[in-house]
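Chemist: Down below are the structures I want you to see.
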Structure P
Amino acid sequence: MFERVPRLVFIAVRNGLLAGVLGIVFLVVLYYIGRHPFLFPIYFDFRIILLSVFVVVTLKELRDDHQQGVLSFGQAMICAFLFTLVFAVLVMAFVWIFSALNSAFVTDYINLMTAQLRTLDAAVIEQIGKDVYERNLAALPATNGGTLAFDYFIKSLLISFFVSLIISVILRRQPKI
């Protein structure tokens, strides 16, 4: 049944599903140990390491096991994008469903983020702009599970894009002439 699916797509989807399950486990564990997963700064996000490891594994498997050691930059980026899309959609769906089933997930986020924003230093508020700060603080109570899910999806795509660019350049190999 899977013989007809191109290897690039099969590997990307399979690894995207595996990474998605692992990402879901990380989200649930972080939430239940008292560290809301949406309150980490983007540069401390576990997705950076998770996506980096899986993109490397995915591209190396494609290059070494299925393409005789040859991988172009375009193939690498397409494979990494498909992988990320599967990962991001799977975890986004989970966040949306989890927040619908567990309303405390969104409520905790709103309360913790409001407290975090209220403790910002005046210099930081001036740097980002008082009107932007007040607008974000006022919009926070309207946050819902769909908002969090979409935020997770977009940030996953952005993180993976930059990670994939670097890894695709490193792992690409052209045929020897």
Structure Q
Amino acid sequence: MKPGHVVMGAALVATGALAALWVPFGLLGALALLMLLRICWLEDNIVSDLFGRDSLPAGYRSTADLRRLFFFRWFGICPSDCAAEQSAHLMATAMRTEVQIWATLLLGMAAAMVAQHGAFGMSVNLALGAALFVIALTRADRLALSLAHCDAQSALPDHLLVPRRRRLLAERKR
């Protein structure tokens, strides 16, 4: 792991916490909902479409081709094929990394919200906020590991890519 990966995770936790302190509640709720929807969508794609496959499904390949065409037409650059667009496992690793980015940001936001506006007494709110903050930093540590795998263009091991319970459910469906 590079030191920058750990700093990036800590910055995401801090960004989420500061957003919870400064952003109005309505906007904060809308952002949290969008983050949760993105996390759920990516989790579903990882488990349903990519986990346990050797090659990318056709829809993912055509999306990558359309993205390259968009960049060529609008910006005049022709991006090359990235490794994630060639392997289902590498694409799942990239998606897992994005899930961890959103989850780290969301947990940092939740920690500050609970600590400041929780429904319990001040000491219980601070204890719950601190526990969520520790969970957010643990998630940031996992993010640093995923970022290191993405930089090396290597896939995450199966036990880090999909939790055991979800792996068993995915294997049962097939």
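Just so you know, all these numbers are worked out from the coordinates, no wet-lab data involved. Bear in mind that the values here come from a model prediction, so they are computed numbers and not experimental data. Cβ atoms are built from the backbone, for glycine too; each structure is taken alone.
Chemist: Starting from the value 61, 37, 24: which structure in P, Q was Cα extents along the principal axes in Å calculated from?
Modeler: P
Chemist: Among the shown structures P, Q, from which was the value 3.3 of distance in nm of label points 7 Å out along Cα→Cβ at positions 56 and 96 calculated?
Modeler: Working: P: 3.3; Q: 1.9.
For distance in nm of label points 7 Å out along Cα→Cβ at positions 56 and 96, the value 3.3 is produced by structure P.
Chemist: One of P, Q was used to compute P(r) over Cα pairs in 10 Å bins from 0, in percent, for residues 24-71 alone, and the result was 24, 35, 21, 17, 4. Which label is that?
Modeler: Label of the source structure: P.
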